Structure P
């Protein structure tokens, strides 16, 4: 065991954040802390590292073990370059290397005992240097920087010139290089693109030390975590397994708790009715029996009503009108910034009812495409056309569409002046803004709260074409699940950018990957994309398109790839149809055989045999009913 937390409690005023939380982390174990925003996950990490004092409880780190902590936000203003900053973590090895080089130079001037003594010292330092993997220090730094999404031409950038997200990635790189015995990571996947998240997953899975993570990325948690610590209502509960195992177990426990609560409530009501009836008889014996039952009822430990799964947050997207079948047509779209060509000659269409996810590395231009479609910035070349009766609703990841100086009431009422104050309060309450919350200024809200406010505005728009830029950023897992459900039930069309692979898997019907300034089309969700990515990438040139490549060629490649995907799906359906028909024939043949057997005297006089055949016939007919429905679907 490397870390032990016993009876940790923490309150801020009347708000109980943690109450009697106890758990431990074993050597090499990978654990995750989950819970809604504000549950106390970050507070728990800060208590472990000593930044916050618990009201009660003890945190114990095994003797001689080291701990490393990555906070969500980094405020680093170093003038060092990115590469030098990470290399400085290995300063001890670098100094050792300098000593080795100095001794090598000194050996040339020595002889006899002096040389022997120096050689012995050199061997000791050399062994220590090799044990610390000193010969691979620079390649290790380069590998981690590239894994975290930095290109080599960014290595010489000064830390003080970086964005907040880039500083966080540098801090994560430093922490990984320092290789503490236990890593504490608070939202490490924020600011990482899909490739970098996948790299970090592999790195942490193979990490020799222990890891404790706070994250809302369910795909990431499924891959990395082997134990889940849930913080809910001040209580901490430990679950074995990854996120999916936790979610399944949690659902089972919730169902058991609800059943127990409802059963007990029913029994209490029954006993109260019996007591009332006995008392109504108004006889000594019946009153005594009623009193006896009352005493037993008072001794019952009444179960608390189980908490709902965020039942107080309601999100429903309902288009006011239905758009035409062709929602968006993009032709020959190109965009560059000085010294930074993003994409060239993009061509794609989106049809009504599709939910299309745009994925790709950071800086490839995904958000730029959405901004062009919302006419926030102009394209260099090309055009796009919206279909008949298309009304756009736009969600901006930076929430620039929100007015920081306004209150929440003003933010809604100014956009929807026909709504009454009561109606506005009801809408805000459905997004967890109640009481005096509605008079808060937007500038005072957290990232997650601004996200919920932006979703409230989006829901009220009643648009039939939603364009969403990183809609799950800052949302906790429960809020993400509510958004997923709302999008799956939405009858309009959705185009969105996201790095959340679980979210993409749950909502996308098609994926467009922006790679090498082109869009690659995948007809399916994220799991399907992973299956096909290597195969379909070969269809497209890995080189940046030259000016001489015609639009017709680009368009034909997309059409060819789409046709190939559709043909592949058609073949799968045909094979499934054939298998279904064969099974139907097999079962119908057996059904006829059973009918024939039942007419034979040696069978219909044998009760046991008749029972067995009747049961087989019933099972067979049930399967046939299901197969007939499946055959109809496949035939269509």
Structure Q
């Protein structure tokens, strides 16, 4: 057995041992795809285990996240920050080796994968980011996005959406190796997946290499190098592998997919593959061979640093620019310039329009701000004016046309964010957030800073009717941990929401915006909206007393203005306060003192007003009776008529409040 075969078997048995030790996991894919991982990490990829954040590194995505044991094995053997004990703690609480890979650049894990298709889409986003950079800074930025994808990935709709866009944009730096083993959890692919994958991807505009021997590192290396020479098309290499390779009784069967081999079958597999080493034992020559990646990586980065210094001397202006982009830096006073640019006009304005204005102020101070929409640019106000659309021939364009592909857009946005150089926003209607919820959730789980723009946020959008009117989506987004959901009530709150989203580095933000024009709160209430108040998630925007109020209204977005009008009328007979709550998560993170200052314990009636389902407001109102909400689908009619009919005009809020008081 030569050192190459020995190293591949080491990857196999490290994976088997991890799964057996945890008595949980997926050994089959690692056993079949081990030669692919070896070829990429040892022969192809430019990477530095001593500095996983090296700017010009190739990116690797294990889209088949259930094969995580293989990723941990190859990262350990090539010298990343893993110890053998970390592998022994596979799938255990607090370990570096969770059941599916979770983004941690210090460990060499670029993205969180597991929900199939997400990693596939992430790579498309990374390729967009790379192309934007390399088109302008080609002397110093030039890297590939490699990935291992599987049958399940290619069955998921998000992969189809992302693949179609990648082909349209000609993202030639994507090279995906398809671990084609013809087995899924339920059994043979013949049960549900018989399409011609090669023809499908060729129709998307991809270069396809078929019938590649996935067990031959020589054939894999040769094919990947051919793919690297074609920069006009993304590449799919269909590598034929065997799930559970080497297992006498489980090889090629679904039983190898998602359960440990077990002690008896592991012994037989060791014998079958002539592996004479015990559990978690790795021969020294394998360690020495694989750890060559450390020295090679250091040389690679050192050489690049020299190129970077030469670039700096030749292009001092460009150097300052790319330093900011590579390190995610922005002008120190950009947010003051944003707030100083708020229109002094008191005219009503839709918050989607205010958001569009904010984008086109920010763009001049944040050169790495890019974004787009799912074919709704005009409706979501997500165009960076004065910039081209990103395309094959204009890779410098800051506007990305994602097409009618919400889920694909979400996964691609996360890939751009994970790449680490651009601030990405993407827009669609709030009701369509359901189509992309998987990607939004992963942005929060991965601590990415994607900015989600969801417009047409209530029944106020009007005649499009209940199919387009979001009722449950707002509360659904709020239920996602680590996601700041902002629902601004006017143009100033919208600008402040943008400021907060940009300043939030390791957490995504969702901006929930109106189609209809909303009045200026300061003009309506004579209360000053300050950055400090907004930054606490909720603040007092109207009150008629400094004593403890009898009624505290809690409201967001388009309902705040109507609530203030209602409160003014009710203040003739009651002590009333209105609180605007643009972001629940931020408010909930404030001190108890501040929270009780805004919503006093002594207040007898705490009433929420929001045009969506009421589920969740109970933590503030303390009961179900004080919630003014919508618990049905909407209807098709002019927006103002619907707002009144469903109880959110000031008159109807007064009417409902009087019923609550009785």
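Which structure, out of P, Q, was mean count of other Cβ atoms within 10 Å over residues 52-59 calculated from, if the result is 19.1?
Derived from the structure labelled Q.
Hey, Rg and Dmax of the Cα atoms in Å, for residues 124-467 alone derived from one of P, Q reads 24.0, 80; which structure?
Q
Mean count of other Cβ atoms within 10 Å over residues 212-219 computed as 18.0: which structure among P, Q?
Here the read-out was taken from Q.
By the measure FRET efficiency 1/(1 + (r/R0)^6) of positions 84 and 300 (r between Cβ atoms, R0 = 30 Å, to 0.05), tell me the structure among P, Q with the highest figure.
Evaluating FRET efficiency 1/(1 + (r/R0)^6) of positions 84 and 300 (r between Cβ atoms, R0 = 30 Å, to 0.05) on every structure, the highest lands on Q.
Given structures P, Q, which gives the highest value for FRET efficiency 1/(1 + (r/R0)^6) of positions 140 and 324 (r between Cβ atoms, R0 = 30 Å, to 0.05)?
Working: P: 0.00; Q: 1.00.
Result for FRET efficiency 1/(1 + (r/R0)^6) of positions 140 and 324 (r between Cβ atoms, R0 = 30 Å, to 0.05) over P, Q: largest is Q.
For mean count of other Cβ atoms within 10 Å over residues 172-179, the calculated result is 19.0, so let me know which of P, Q that is.
P
So Cα Rg over 2.2 N^0.38 Å, for residues 204-291 alone, computed for just one structure, reads 1.99; which one of P, Q is that? Walk me through the numbers on the way to the answer.
Working: P: 1.99; Q: 1.44.
Going label by label, the one that fits is P.
-12000 is what came out when helix-only ellipticity at 222 nm (-39500 (n - 2.57) for each DSSP H run of 4 or more, over all residues; to 500) was calculated for one structure; which of P, Q is it?
Q
For which of P, Q does distance in nm of label points 7 Å out along Cα→Cβ at positions 116 and 284, calculated from the coordinates, equal 11.5?
Here the read-out was taken from P.
Once mean count of other Cβ atoms within 10 Å over residues 100-107 is calculated for every structure in P, Q, which label goes with the largest value? Can you show the working numbers first?
Details: P: 12.4; Q: 17.5.
Largest one: structure Q.
Could you tell me which structure in P, Q was used to calculate Rg/Rh (Cα atoms, Kirkwood Rh) as 1.03? List each step's numbers first, then the result.
Details: P: 1.07; Q: 1.03.
The correct label is Q.
Among P, Q, considering only distance in nm of label points 7 Å out along Cα→Cβ at positions 180 and 428, which has the greatest calculated value? Write out the running numbers ahead of the final one.
Numbers: P: 4.0; Q: 3.0.
Structure P gives the largest value of distance in nm of label points 7 Å out along Cα→Cβ at positions 180 and 428 among P, Q.
Throughout, read-outs are computed from the coordinates displayed, never taken from laboratory work. In this text, all values refer to a predicted model and were calculated from it rather than measured experimentally. Cβ atoms are built from the backbone, for glycine too; each structure is taken alone.
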